[in-house]
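Please go over the structures that come below.
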Structure P
Amino acid sequence: MKTHRLIAALAVAGAALSGLGCGGEEPRGGDEAVGMSQAPLACTTRITYGNTWIHPGRESMVDIASGEVTWDGTCVNSGSNSYAVLSNGWKPYFTGNDACVMAFDSDCAGAQKCSTRVTYGPKWIHSGSGTFDDVGGRVFWNRSCVNEGSNSSAQLSNGWKPFFTGANGCAMTFRYTGCGGLYLNPVFSGGCADPGVIFDGGKYIAVCTSGGAAAAFSIRTSPDLITWTSAGHIFPSGKRPAWAKGDFWAPEIHRVGSRYIAYYTARHTNGVLSIGAASATSPLGPFTDLGGPLVHDPNMGMIDATFFTDTAGTKYLVWKADGNAVGQKTPIYAQPLSADGLSLTGTRKTLITNDRAWEGGLVEAPWVVARDGYYYLFYSGNAYYDGRYAIGVARATSPLGPYTKAANPILKTTPDWEGPGHGSVVTSPSGTSVMVYHAWDAGHTTRVMLVDTIVWKDGWPTMPGAPSLQSRPLP
């Protein structure tokens with residue numbers, strides 16, 4: 001599994017291109033700055049290379065080129081590698097055949113809106129003489145090729161299903177123009193189980209499970225869901241609430257009225273898992289704890305709280321009863337909240353429980369989204385510690401249900417990412433729906449943060465090709 005590499009322009013053109021040889025026959029990235037001078041550039045193009053780019057000795061996945069630069073989408077196979085020839089003569093190489101993936105973002109006059117060029121390999125089955133399709137927006141492929149009879153097919157994120165002659169014949173390359181660059185999962189590899197993410201004040205704010213650490217619940221911020229910067233803790237060292245003795249899990253920060261409430265799980269001094277709340281005037285704190293648990297049952301653990309407001313303005317807390325710890329079902333409850341979000345009102349209602357085979361002994365980690373007349377309840381099921389963990393979804397026309405579950409999970413384990421789960425659903429900078437969630441790293445030592453696009457189809461969310469392993473356009 002790859003470590004995180006931020007794919008963004010961080011240097012001026014000369015610095016971005018320094019140390020590059022004049023690529024031609026040898027596998028390299030962008031060549032020397034063709035035609036560049038020390039004078040200020042009238043306009044530039046930021047070229048972002050996919051994760052298979054061959055770039056010995058370089059960390060950055062970006063080059064800045066003078067003027068408007070593009071690529072026709074042709075990927076030439078050369079032995080076990082492949083290469084592309086850009087409009088300025090540069091010749092980047094990529095590991096593997098048909099492996100060229102690049103993004104082009106220009107500040108030149110007439111720059112395009114986000115679009116994708118899909119160029120098909122020689123075995124593509126089609127009518128006419130074209131070799132590519134241009135489509136608005138972001139289209140991607142997980143490089144899975146399915147044999148169907150004597151031919152094979154690939155499923156693209158926009159629903160297209162190109163066919164190719166023969167078994168394992170799928171071959172496509174992708175050029176992204178004006179989409180902001182590329183990214184690669186994980187977006188944070190330092191450990192971030194149960195990420196709770198919101199957008200507020202022009203930035204994304206994420207908090208993660210901290211367990212028994214002296215400082216509870218790291219806060220991180222990001223402008224784009226890809227680059228994350230530390231911003232302190234909900235409870236700095238020495239500031240943990242007196243009623244909680246450990247197991248600080250599953251935090252989320254939400255704006256409630258004019259304040260921010262951090263909802264979280266912790267183990268009460270009497271040994272029972274409970275849900276706490278702390279308030280602040282800023283999402284970055286300092287937070288003042290309620291002084292005791294918001295949700296506490298001496299006979300049953302209560303965990304994984306989330307918050308949402310329905311279309312009528314009523315505020316709700318949603319959480320899970322930890323029945324799996326005592327051999328019982330695990331209902332996910334919802335109950336109205338006071339206007340300040342610091343006390344429960346009304347009556348508790350069960351939204352769902354674990355009644356599907358794939359869910360195993362539990363459902364947990366709720367997150368609710370209102371969209372197009374429905375309330376969508378995203379949740380995780382089964383054992384968090386192995387490949388059975390997955391994310392499902394249910395929907396209802398009322399915030400308190402009844403909820404109807406999708407037949408199957410929308411996100412589950414792949415050979416590259418084990419146990420994806422506990423997701424937050426937010427809107428990306430480009431306006432698309434994305435999920436921020438965790439999965440186990442390659443050594444199964446920690447849970448890392450991943451981001452992937454949600455595609456809405458026929459009234460349900462889908463996550464094509466996720467968890468993603470290859471470079472994708474910024475969401």
Structure Q
Amino acid sequence: MSAVQKTISPIDNSVCVERPYNTAAEVQAVLSAARLAQKAWRLTPVAERAKLLSKAVDIFLTKKDQHAEEITRQMGRPITQSPGEMRGFEERARYMIQIAPEALADIEAKDKPGFTRFIRREALGVVFIVAPWNYPYLTSVNGVIPALMAGNAVVLKHSAQTPLCAEGFQDAFDQAGLPKGIFQHLVLTHEDTAKVIAAPEVAYVNFTGSVAGGHAVQQAALGKFIGLGLELGGKDPAYVRADANLDHAIENLVDGAMFNSGQCCCAIERIYVHDSLYDKFVAGFVDLTRKYRLGNPLDTNTNLGPMVRTSAAEFVRGQIADAVKHGAKALIDAKSFAADKPGTPYVAPQVLVNVDHSMSVMAEESFGPVIGIMKVKSDDEAVKLMNDSKYGLTAALWTNDEQAALKIGNQIETGTVYMNRCDYLDPALAWVGVKDSGRGATLSRVGYEMLTRPKSFHLRQI
């Protein structure tokens with residue numbers, strides 16, 4: 001393997017970033033420095049950690065335009081949309097800093113005279129974060145900021161598609177004056193990533209990626225008793241009930257399925273619509289989808305960019321062709337999108353009907369701009385179909401009846417239930433998956449529980 005990691009831009013297949021892989025000696029030096037620095041950092045008051053990290057966020061945002069453009073050049077999201085990631089980054093970072101004092105506070109037990117008893121949230125040590133390319137800052141900030149706020153040191157390995165994001169973090173933290181060794185990043189091969197997971201210095205691994213990648217992380221950590229946070233695949237469903245606001249549902253579900261070329265962890269990938277609304281919903285969904293403008297993401301007129309690489313686009317094209325072969329009907333003429341060209345990452349959005357769960361497009365994660373829509377007759381049928389999946393990250397319900405949403409939500413095997421929205425992470429709520437969508441949680445107070453261990457103090461006065 002080459003000693004240099006090359007990032008190929010999906011915009012024009014050019015090499016946009018080159019970085020040397022870290023050597024074994026460099027990796028060991030990073031891990032040793034992290035473990036040493038964390039011993040002092042864990043004793044730093046939470047208020048002081050908050051001050052430093054807030055300063056780092058401020059510094060990071062002074063270059064938000066640069067960071068946004070780098071996202072577009074590295075992974076292909078339209079330049080008009082990448083700035084939204086900067087806003088989401090700030091929202092999550094500041095929220096997790098804000099709630100840290102309360103989330104990390106001692107839990108006291110006061111009902112026993114003569115004793116002082118409490119539970120303290122203690123930092124784990126060195127947290128190793130393996131981040132993906134699709135939302136390179138949003139996915140990584142979920143782990144980076146709370147891990148540091150909790151008193152851990154962080155080593156970040158970012159995707160080979162988005163290495164500049166790791167450098168963006170590093171630059172901000174260094175300028176803010178974080179102690180040396182508390183945050184570092186590495187450029188690693190898959191093999192060397194597994195070695196870091198297995199290293200004795202690493203106390204926790206936060207991984208976002210594929211199901212296969214999650215299994216590889218588990219395998220690498222088998223020799224140690226450490227926690228793993230795994231956010232893996234998804235095949236997120238939406239259900240449009242008979243009482244839904246049709247226009248609102250169409251607008252938001254098209255966006256939920258097609259934004260970022262469908263390359264979202266919680267993108268809508270299958271839709272179930274009550275038969276009373278089905279025809280109007282499909283017609284409206286197709287009409288709005290046809291208005292997308294596929295093209296060069298650096299062009300401000302573009303609102304649908306290329307997929308991250310040609311192989312990903314060909315996988316989606318294959319799912320569409322297989323579904324049509326087995327009876328599905330494609331409602332979008334790909335030829336109407338001039339930029340759509342087989343053999344390239346540029347793939348037109350597609351809407352499929354006459355689909356069923358025997359088709360890959362309704363069962364396997366697509367991670368692309370394609371959606372299958374099915375007709376249902378009842379809530380029970382919708383719940384059955386939504387649960388008929390090996391994944392469980394989010395599920396979106398479109399209804400004006402909150403009680404119905406709660407009843408249905410209690411039956412869905414998923415980490416998050418939405419009503420009248422989708423494809424959004426609220427930092428006040430735990431981000432969690434079930435089944436093959438992973439385990440563990442990030443964000444909210446619950447996220448801090450993953451990044452600390454409880455330590456009980458039982459003090460008796462004599």
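Every number here is computed from the coordinates shown, using simple stated rules; none is lab data. Not measured: the values here are computed from a predicted model. Cβ atoms are built from the backbone, for glycine too; each structure is taken alone.
Quick look at the values:
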quantity	calculated
With distance in nm of label points 7 Å out along Cα→Cβ at positions 57 and 289 derived as 5.4, matching label from P, Q	P
Ranking P, Q by relative contact order in percent (Cα under 8 Å, 6 or more apart), the structure that comes out highest	Q
Among P, Q, structure where helix-only ellipticity at 222 nm (-39500 (n - 2.57) for each DSSP H run of 4 or more, over all residues; to 500) as derived comes to -12500	Q
Source structure (of P, Q) for P(r) over Cα pairs in 10 Å bins from 0, in percent, computed value 4, 19, 27, 23, 15, 9, 2, 0	P
